[in-house]
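Read through the structures below before going on.
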Structure I
Amino acid sequence: MTALYRYSLATTLHSQRYVAPMVFFLGLLAVLTSGDSGPLLGVYPAAAGALLACATWVAASVVNVQEPVGRAVLVVNARRSRDVLIADIAVSATLCSGMTVVGLFYPILTGSHVVTWQAVGIGALAELTCACVGIGLGLLCSRLVIGRPGYSVVVGLGLVLAVVLAKPLPPVYPMLFALNSGRTPTELFLPFLGYTATGLCVLAATAAAAQYLATRTD
């Protein structure tokens, strides 16, 4: 598994497909959070939402780095296609971790906020939740499931909007709403642990679905 991770990471870095979503993420942060002087928790919904969209883009890019023939050869050498997918998820999580760190501290450096470690911790849980959900959506938009790039983009945009705007659909909408509810970080801690656990479950479910659909297609 370590060799697969290193290979996937090296291939992704060499392709530079990660650059566009990361630059887009920085642009969104600059537009949405720079110069804000409100409560710190009120800034993190914008950062988490931006991370959700860019994590979707990153995960799809990581999976799509390998052309179908090259991926088939890699799967044969790895012996299990599931291991290749897990390595891609790990690489996507690595890249999203970097964006999470930026999303946590960029608003602090460019705005005027009362900073507490409790608020930063809640922001970290929010961004990790959105990263997990975004990676899962990216898998569903990748070449493993959708072969045509145009359809992939449309489906990706639709899924991101759905999880952000659909009120009954956890965990993203209720989590972002809670950040603006005026509740203290202490009051939000337990619910946000639940949101993060739900985000991990979403990632596991979408990974299983992508693996199943890819296997059926093959």
Structure II
Amino acid sequence: MQSAVIVFPGSNCDRDMAVALETVSGQKPHMIWHGDSELPSGLDIIAIPGGFSYGDYLRSGAMASRSSIIKPIMEAAQRGVKILGVCNGFQILTETGLLPGALMRNSNIHFVCKDAELDVVNTDSKFTSRYAGNTLTSIPVAHHDGNYFADNDTLDKLENDDRIVFRYRSDINGSSRNIAGIMNDAGNVLGMMPHPERAIDKKHGGTDGLPLFESLLN
């Protein structure tokens, strides 16, 4: 599996993401600087990691969504390359329009950092097939702007098209319909606020994020 991790000024989960991808594939991912204008050929997956790109100035993910690397990422998405955006990566995906909706300030106006219980709503996707038969999972969250918002028509479409992939079991940030992760209509772009790359090793507290990366390998 050929993969790439995009690195922005302010990314802080890029190494964790690289370790997760290498753990399941046995191959080191390409680390791509946000100012680059090209991606390596033959990529199977592009990961946009968590962090605080550009210090979250203006709006989380807004400045990063104008980086030079975004155009080739969008072109890759159109070709069917799998795109995974986690936390700040999810925010960037909504800012680029690759995913609908927006991530707003948490409803309690506080940074939330804890393990979150999630329901895997859709186990028939490129990202979640290894969760089949075990749809309750616990994955860490760490965000200040994870409150997912979209209008009711968009939310209904996400529901009806089985594009809601993860839901919080309880309200931790005010997200509409407890949405924790969604994918695009084609099923090759996933954005999620929880951090699966932080849950791949028992020594770090659990392995509930590992099936996501194993699903990508398949």
Structure III
Amino acid sequence: MNYKYVLFDLDGTILDTLDDLADATNAALRECGCPERTKEEVRMFVGNGIRKLIERAVPTGTGEEDIIRTHEAFTAYYSVHCKDKTKPYDGILELVRTLKQNGIASAVISNKADYAVKALCDEYFEGLFELSVGEREGIRKKPAPDSVFEAMRVMGAKKDETVYIGDSDVDVMTAKNARIDCIGVSYGFRGREFLQQHGAEVIADTVSELKELLIG
């Protein structure tokens, strides 16, 4: 596979953010008087943005006002604590550097709040990505292809030169909706069987396998 442009999901793909997401979710739930969730539950709740994470985390039947209040509590906590336990997956930083050294442009497309995407990319990957795009007003979240198309426009990328890499069903659908190639990564938040069940045709089980697919 010879790609000139690589688009990465963030959570579960380049950064292991699960502990901080679980901590923020439970801090918000506690503040709003809701029972806490396990890390494994939070693992399956993420992928569609913070609002959907909160909707899944609060008890069934929770009213809109309380969902909004919990969402606000999450944002207040996570904006301060999004880097407490988060770390790049082993080998990812080297991979992104190697892509850049080989003239392959890369970017991050995430459903995470835009403030967190930019803060985390600046913290762990400063200067390595052409751009990073998170959830923001006026742009449909993945699996809509809007953010992918915006990144490709900015980078001057063509579809047959571009690949999208992610760990979830949302990422597989995003690539399909954008009509670009996709590589699923099973080391993230979901796993190989889940990805296969949701249509992933090419899957890397490790960062080394991902590097082999992208660079050889």
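Quick note: the coordinates plus some simple rules give every number you see, no bench work behind them. Nothing here was measured: the structure is a model prediction, and the numbers come from that model. Cβ atoms are built from the backbone, for glycine too; each structure is taken alone.
Hey, helix-only ellipticity at 222 nm (-39500 (n - 2.57) for each DSSP H run of 4 or more, over all residues; to 500) derived from one of I, II, III reads -27500; which structure?
I
Could you tell me which structure in I, II, III was used to calculate distance in nm of label points 7 Å out along Cα→Cβ at positions 27 and 179 as 2.1?
So the calculation was done on I.
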